[in-house]
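None of the figures in this text is laboratory data; all of them are computed from the coordinates on show. A quick note: this is a predicted structure, and the numbers were derived from the prediction, not measured. Cβ atoms are built from the backbone, for glycine too; each structure is taken alone.
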Structure I
Amino acid sequence: MKIGLAGIIVVFAFYLFGVFEPKIPLADVSKYWGMKSHDYLEATNIKSGWAWTGMYRHGDFLNFFPIAFLAGITVLCYLSIVPTLFKKKDSIYGILALIEVLILVAAASGLISAGGH
């Protein structure tokens, strides 16, 4: 978790100091604030979903990587407690943890979608 937090701080510093050029120039950000998600993506020519993984050269998208890392840690934490839960005969909690992992993985893969993306 500390690695993820450090990553967020480092990539934010990269963004602040202009180490990587942003996809959306800072001067233009305010004109997109009021847009709906679909309109924003269309106006900026950004694809939805996991397309951000190809935008690692842009400072404003680089911050997605440590955030995704932290989200992945959540899945690993659930998986790490599952054997202990079953060993302690807390089967219902073990099953719930496995269901949570399935839901998180399905949502991350795009199988479950909600909202305007």
Structure II
Amino acid sequence: MRRPERLAEVLREEITEIVGYELDDPRLLSVTVTDVHVSDNLRDAKVFVTVQGSESEIRQALKGLQHAATFIRQQVALSLDLRHAPVINFVRDTVEENAARIEEVIQDLTQKGEFQKGEG
């Protein structure tokens, strides 16, 4: 496993802990860290999150995360003993939303008799 991938996994675990237990922001109660991608030069980390709630609540949670990004970066550097922690950018993870939408379309087509699983 390459170094960016190893760092990404450790960052995911650490950021999950920080967001879940160290931040006292009600906007972040329904945030789940799903994935982290670290650049090859280890300077940037894209943190993918899902948020349960309305579009407005999702936007507010992302604002809260961006507001806390510097604190989270400092905590990560201390916790992992990194001289230079990557700059953290939070991104909404839409994979689950897209999968749910695809499943809805398949169910709708199946009910209409236009699609049958296993054919192809």
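Brief remarks follow.
- For -19500 (helix-only ellipticity at 222 nm (-39500 (n - 2.57) for each DSSP H run of 4 or more, over all residues; to 500), calculated) the corresponding structure among I, II: I
- With distance in nm of label points 7 Å out along Cα→Cβ at positions 86 and 102 computed over the structures I, II, the top value is the one for II, the highest of the group.
- Source structure of the calculated read-out (relative contact order in percent (Cα under 8 Å, 6 or more apart), 30) within I, II: I.
- Structure from which 4.1 was derived, distance in nm of label points 7 Å out along Cα→Cβ at positions 14 and 94, options I, II: I
- Answer label among I, II for the case where mean projected area of the Cα convex hull in nm², calculated from the coordinates, equals 10.1: II
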